[in-house]
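Please go over the structures that come below.
What follows draws every value from the coordinates through simple rules; no lab data is involved. Fair warning: this is a prediction, and the values are worked out from it, not measured in the lab. Cβ atoms are built from the backbone, for glycine too; each structure is taken alone.
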Structure I
Amino acid sequence: MKTMRVIGLLGGVASGKSTVARYLAALGAAVLDADRAGHDVLRLPRIEAAARQRWGDRVFQHDGRIDRSRLAEIVFVDSPAGRAEKKYLEELTHPEIERLLRRRAEELSAAGTEVAVLDAPLLLEAGWDKLCDRLIYVDVPREARRDRALRRGWTEEEFDAREGAQESLDSKRERADVTIDTSGSLESTRARTEQIWHSLFP
């Protein structure tokens, strides 16, 4: 049985990583979605109990589940206190997210999947690059990324906070094997993704 290969996606906030992931999926890759795994982890009883003990009822919805937007208001504050809360959350959730990602990767590999793409906002920060065989940097100017984030309903403050919470773009660019520029049309992004796919997996 072939060993499944994993492509990791790097890039800034609103750089187009999910778009590239969709194009890779259309070419035959399975998607390992760390954000979805994060949703699932926040519903684990142990994680909910720890969150309630740390932050109280203010981060919970009426249905008893953690409200991610309220949690984000705490952990993405650019201050020593905010950074401490973010560190606590990551130490609480990242091991569980990695466990889910590894389990899903094992299931895909056992089913005969040859390539998967890992879409994770904090791929380097969490150390999940060790799960990857190749890294792709998704590149686009900061102004364009900011505009995309604002169109999604973010404020400039939220964009700056999320950006500041991640590894530097220079570090991500240096770690990557190849780059996809998503500042042009969707068609040009698709064509570049296909070009890279065929070069990595001829």
Structure II
Amino acid sequence: MPSPPCSLTLITPLLSVADAGAFAKIFAEVLAAAPAASVLVKLSPGAEGEAKAIVAPLLKAAVAADCALLLENDARLAARLGADGVHVAGAGEALEEALESLKPQRIVGAGALRLRDEAMTAGEMGADYVMFGEPRGAVPAMALELLVERVAWWAEIFETPCVAYAESIEAAGRLARAGADFVALDDAIWKASSPPEATRRAQGLLIEIAAESP
């Protein structure tokens, strides 16, 4: 499939070594079904010691599909495992440390940015992208109407790419129309009856939206 202006990114479930093998198979099938610009890998609490076994098969599939693999939170672990970068929460010390240790060789993105000021700070610090709307811990995903507004505001003013978290493929379409550079999907893909088909549907929708532009 061709790549539309708004690209697809994936967020994995929390992974442990017990479920890594089965997930890696599904992940490879999804990447074969439609292109994804990147994948954010999330490890289950306490799984850091098994990270290599979890990440290695995902990284192999991602490299073959030209999909950047980012690790959540841990910049040192991302570098050690050969990941393409790291995704950190907020615009504070963790982002500053990741930027110092990984740039320019690797990608450093910032998420969990609930306030506009936080997002602007992350962009000014040099984050490669900002992500809006994703759930984190007990904090639910941002309401879609608010998220659409946030994405449109960012797209109109700033050059730093914007990733918008979508709870559904339909929401991804709205966020793409609002100006998101990337839409991030998790359960809408992995909990679908056919993850590869869900990925094709999401990519097809992004291509349709790109064709609407004059």
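Numbers at a glance
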item	result
If mean count of other Cβ atoms within 10 Å over residues 9-16 is computed and equals 19.8, the structure in I, II	II
Parent structure of the calculated result -17000, given that helix-only ellipticity at 222 nm (-39500 (n - 2.57) for each DSSP H run of 4 or more, over all residues; to 500) is the read-out and I, II the choices	I
Structure with the greatest value (metric FRET efficiency 1/(1 + (r/R0)^6) of positions 33 and 105 (r between Cβ atoms, R0 = 25 Å, to 0.05), set I, II)	I
Highest-scoring label, criterion being mean count of other Cβ atoms within 10 Å over residues 73-80, among I, II	II
Structures I, II, by Kirkwood radius over Cα pairs in Å, for residues 97-168 alone: label with the highest value	I
Origin of the value 12.0, where mean projected area of the Cα convex hull in nm² was derived from one of I, II	I
Structure with the greatest value (metric relative contact order in percent (Cα under 8 Å, 6 or more apart), set I, II)	I
Computed 0.90 for FRET efficiency 1/(1 + (r/R0)^6) of positions 65 and 121 (r between Cβ atoms, R0 = 30 Å, to 0.05) - originating structure among I, II	I
